[in-house]
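Read-outs throughout are calculated quantities, based only on the coordinates presented, and are distinct from any laboratory measurement. The model shown is predicted, which means the values in this text are computed figures rather than measured ones. Cβ atoms are built from the backbone, for glycine too; each structure is taken alone.
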Structure 1
Amino acid sequence: MLLEITDLVARYGAVEALHGVSLVVAEGEIVSLLGANGAGKSTTLKAVSRVIAPSAGTITFAGTSLDGLQPEDVVALGIAHVPEGRRIFPGLSVIDNLRLGATARRASRKEIDGDVDEALGVFPKLRGLAGKLGWTLSGGEQQMLAIARGLMAKPRLLLLDEPSLGLAPLIVTDVMETIVRIARGGTTVLLVEQNAHLALQIASRAYVLETGRVALSGAASTLLASEEMRRAYLGSAVRV
């Protein structure tokens, strides 16, 4: 397995957000992490990228323990985290935002420029906006830029946190189709997503968290057909 999380416990002060979460992600998969607000989805991603330090449990990536590593060390290993809220630099151009995504790599300017061109190939809509400042972009364009910047780290594993949040339906479709292309190109994806239907349609497997614990897991197609899943998360509302 590329990523293995075992009995993960994470706290924010005295509040325990994760209570022994275990999951695995194989190379080449899209794995979706679903659940209600506050279930622990984003906390799981933050623990993997070492934005927060777990209180207990183990996380290994390609056989290497992440225990004690700093976020920049995790990026160097091949994990990129695109957090909720995009967090692009509004006063920098699209090109400069992309270049910042490569700062953890030891690469020449020529190599980085080639990678920028490759990233713009993944999101062609950004090519015509290359010189624009981040604050002038629409929400959908900012989300594309955030993902493209994550790809600049050349990750083996891409952590995506709520990429469809606040986007128009047509833009959401574009983003999801791009995530599938990214995975087909060889980058494994662990996806936290509010839209359970869409997430299960593009994923190979999924885990459902409830109050910091894994409540359901399995093949995405099986979960889509599950009466329990449909009653609790799909139903008439697709937001989870």
Structure 2
Amino acid sequence: MIVSVAIIAKNAEKDIFECLNSAKIMTDDVVVVLDSTSVDKTEQIAKKWGAKVFEHVFENFSQQKNLAASYCRRDWVFSLDADERISKKLANEILSLNDKPEISGYLIPRDNYIFGKRIKHSNWGSKDDTHLWLYRKSKGKWVNDVHEEVVVKGVVAKLAGSKIHFNYSSVTQFMDKLNDYTTREIKSQNPIYDFVRRYVWHLGFLDGWHGLFLGYLMMVYHLVVWVKLWQKKNIS
């Protein structure tokens, strides 16, 4: 099975080189779509590395990922963000796959590192954070402006290897992204319920202080979504 890797990136000069290096284990077709408002050296690094680089004004995550996939040469596409890595175990597993016509995509677990620690619970563990990241371009399409996902026609299988996500490195970075994501969010969830769900039901307390802080920050996230949706409905 021959695979292309599609990466979306914006102001990712600290991550893009290692991201690309992890992708080269698996393919010689690496595509990077850059938001045209990037102001750092992401584009120069990616081009020097040898990736195909395209620019496009960012509208939403699904559009960027569908566009990146459209530039790929192969029908099988592995979707990657700049702050993610393909583990050697996962790359070798994908390289050993046979191209079965009935299969349209593969679910892949993701290991999240947040504030410098691998999170195993709190609804951020690999068991909970398993999604379709390897799919046939001809059978799949990204949907949703934020919290995007691939919808495919056909059978979906699952792989054992994980991809690695160096998520939020600091609370400051979390809060910076919070404002953008909550503006794009179109539905709200009870903030208290979300905290209990993550910290109790998903065993966030086993992640120590990280689990407590993540539960609290995600509660704030959903509270902000609530307020923004209320404001949009009652003031605009």
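Each of 1, 2 could give distance in nm of label points 7 Å out along Cα→Cβ at positions 72 and 112, but the derived value 1.4 comes from 1.
Among candidates 1, 2, the computation of Cα extents along the principal axes in Å, for residues 32-151 alone that gave 40, 36, 29 used structure 2.
Just checking, which of 1, 2 has the largest value of mean projected area of the Cα convex hull in nm², for residues 120-207 alone? Write down the numbers at each step before the final one.
Values: 1: 5.7; 2: 7.4.
For this comparison of mean projected area of the Cα convex hull in nm², for residues 120-207 alone, the top structure is 2.
Here relative contact order in percent (Cα under 8 Å, 6 or more apart) was calculated and came to 27; which of the structures 1, 2 was it taken from? Source structure: 1. Here the criterion is mean count of other Cβ atoms within 10 Å over residues 64-71, and among 1, 2 the highest value is seen for 2. Structures 1, 2 were shown, and P(r) over Cα pairs in 10 Å bins from 0, in percent at 8, 33, 36, 19, 3, 0 was computed from 1.
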